[in-house]
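Structures are listed in the sections that come next.
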Structure 1
Amino acid sequence: MARERKPKLAVWKFASCDGCQLSLLDCEDELLAVADKITIANFPEASRAVIKGPYDVSLVEGSITTPHDAERIHKVRRASKVLVTIGACATAGGIQALRNFSDVKDFVAIVYPSPEYIVTLNKSTPISDHVFVDYELRGCPINKYQLLEVVSAFLIGRKPIIPPYSVCMECKRKGNICVMVAHGTPCLGPVTQAGCGALCPSYNRGCYGCFGPKETPNTNSLAEWCKKLNVSRDDLTRFFRNFNAYADSFRKESEAHER
């Protein structure tokens, strides 16, 4: 009797800190529950074993920052039935996308003693700028439970159920007092997708936008409220330039206040 073929899962790394891959490794008990249902075919963070593709689902962490990676992502796409980008780097260019607002040569000259040996692109760009992406899972790092939802959904052929609403909804559910209303603290919560459990507002800090823009974010309205809190134009520019600085809505809003 022929043995049933297990779906192949591959995990790929580009320019990133590995934090989102570690979120997958944090799913210890949950991974054990599905270990006999899938084959982890490529996951350098967890094992040196590599099984050749094609792969049923590929998880891609990191942004594209070098000519080599710009070519490699196309190979990953061709070998993958479903490609899911995970984390702020893969979905929005990451913190390294701050280079996109200046001349990258200036940064290279400051950081490296021999900049002539550095080969890099002018911009740090999300995976979707280079290949078709089936699904984007945001976060810096991602929420491991959302990751499990996405992986299990694609493995059984259904659409993932990830909340599109803002961090404000998470604050409401936790009974948090709004830091903007109560303390006058600038907060990206109203325009940021839920997923962190309102971690920063729970400690009386404004949201830093780790999970990127929510569905239809009104960044202009939030900026106007921040002005009423005496936030300067320079600070507004920096406010929207964080982990997801190059996400379209955050980028446009930051540029609108740039001198």
Structure 2
Amino acid sequence: MYIKAVICMKFLQFCDLSISEFCSAIHYLENEKNYPMRNVGRAHHAFIYTLGGTEIYKFENMTVRAKPNTIVYLPKNARYVIDFEGTESSVICMDFELYTEKEISPFVLELEENNGISALFEKAVAEWQIKKTACNPVCMSLLYNIIGFCARIEEKFIHPGKYEKIREAVEYLHLHYTEQDFRIEALSEISGINSAYFARIFNDKFGISPKKYVTELKLKRARELLSHEKYTVSEIGSLLGYSDVYHFSKSFKKGTGMSPLEWRSQTTE
């Protein structure tokens, strides 16, 4: 069974679009005698852009087809087998690291012909081969442009009229999510629709439930505040709307695998 997927909003929202390192941009030409290929665990995250031929990535729970005018996202540590259709494939692979500990599923984004994004991949390859002083920042910029392009494509899959129903509530969420009396139920009330319908539209747009979205926003802000020593852990919990430091610490550790103090010690050394 082949799964056609649009770009994962979880990737866009909760990696904060923050790339920690650009690792490589390489143009690969392969032929059928080299297939199938097996990867027992990717060293980096990757975007694959297919110029010609078709590769079939078989993961444990899904299969995606990398064919011309598609971008495939491959998560770090992913295990998969690559099969092949045709006699030759031509792909560009961009490897990178992200500021995230979240598990992100593979996905494929299908683009229109003459989409213009191939030029970004090809320029990254050229920059990486030259290896001038500005190579890394230039390649990083190109990768951000690619992610932005994908985000705009994703927005086309959400009917604008449907999102308008919850836009005011989403704006309210971003303004008030750190307040101690903030209620998820208030969002559907602001939108004038029932909570189940609100949650369905919200999940279609952001790929995550409203409650999880708020938790992730708080974790993101907590990491930012912990990276500096201006506030104590207790003060940060209060700033984020937690009733006490215990609940803040428990939520932070559940989301990151570390206590707030452990996170701070790693980021402020």
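Results, tabulated for the structure shown:
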quantity	calculated
Identity of the structure behind 1.6 (criterion: distance in nm of label points 7 Å out along Cα→Cβ at positions 18 and 90, calculated), options 1, 2	1
If helix-only ellipticity at 222 nm (-39500 (n - 2.57) for each DSSP H run of 4 or more, over all residues; to 500) is computed and equals -14000, the structure in 1, 2	2
For semi-axes √(5λ) of the Cα gyration tensor in Å computed as 34, 25, 14, the structure of 1, 2 it came from	1
Test item: Rg and Dmax of the Cα atoms in Å, for residues 26-145 alone calculated as 14.3, 41, pick one of 1, 2	2
Among 1, 2, which structure scores highest (criterion: mean count of other Cβ atoms within 10 Å over residues 50-57)	2
FRET efficiency 1/(1 + (r/R0)^6) of positions 42 and 242 (r between Cβ atoms, R0 = 30 Å, to 0.05) derived as 0.45 - corresponding label from 1, 2	1
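Quick note: the coordinates plus some simple rules give every number you see, no bench work behind them. All values reported here derive from a predicted model rather than from experimental measurement. Cβ atoms are built from the backbone, for glycine too; each structure is taken alone.
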